[in-house]
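See the structures that follow.
Here, each number is a calculation from the coordinates, and none is a lab measurement. Note that this is a predicted model, so its numbers are computed, not measured. Cβ atoms are built from the backbone, for glycine too; each structure is taken alone.
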Structure P
Amino acid sequence: MASIWLAVIGVAILGLYGVIPTLQPAHFGQVDAAYGSVFVALPILWGWLVDRISPDKFDLLGGWIVLLGVLVIMYASRGYPQ
């Protein structure tokens, strides 16, 4: 019975995770890019701190490229009101 409740809670959390970004004041594409960068950066950090697997130069380069891309997407002047 506990597994059913865990499944219900998991579905609710996943549903909220999908809805909350759409409520942000920025344009959804920008918010989605920021969320995507978290999905790239956190596994590298997790592997380094928890699994004790040091990221190599390509992991770090790829992570920085993604984070730089998010900065461009989020903060580039586009001429429309924020």
Structure Q
Amino acid sequence: MPIPRVLSVIPIGDHTLLVEFNNREKRKYDITRLLDKDMFAPLKNPAFFKSVQVEKGGYAVYWNSEIDISEYELWRHGQPLS
């Protein structure tokens, strides 16, 4: 089964993303475990975290050219909303 693509993303609080996929499912993704990695360290800044956007085509969410999270990661490790 192919991984659905990202339709929209909304930052919730300082470390959680609410991600809607093109199959209409929504999942919450907590970035806390990523913050120890140098690449993701800028996301500790709440204002920067809230600047998240969906990549064209829905293959990832991103903050800048260096920081992104793939649709696969968001789908596999996001918590489904009931």
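If distance in nm of label points 7 Å out along Cα→Cβ at positions 6 and 30 is calculated from each of P, Q, which structure is the one that comes out at 4.0?
Matching structure: P.
Which one of P, Q has helix-only ellipticity at 222 nm (-39500 (n - 2.57) for each DSSP H run of 4 or more, over all residues; to 500), as calculated from the coordinates, equal to -24500?
Answer for the origin of the read-out: P.
Suppose you compute distance in nm of label points 7 Å out along Cα→Cβ at positions 22 and 54 for every structure in P, Q: which one lands on 4.5?
Source structure: P.
Looking at structures P, Q, which one was Kirkwood radius over Cα pairs in Å calculated from, given that it came out as 12.6?
This figure was derived from Q.
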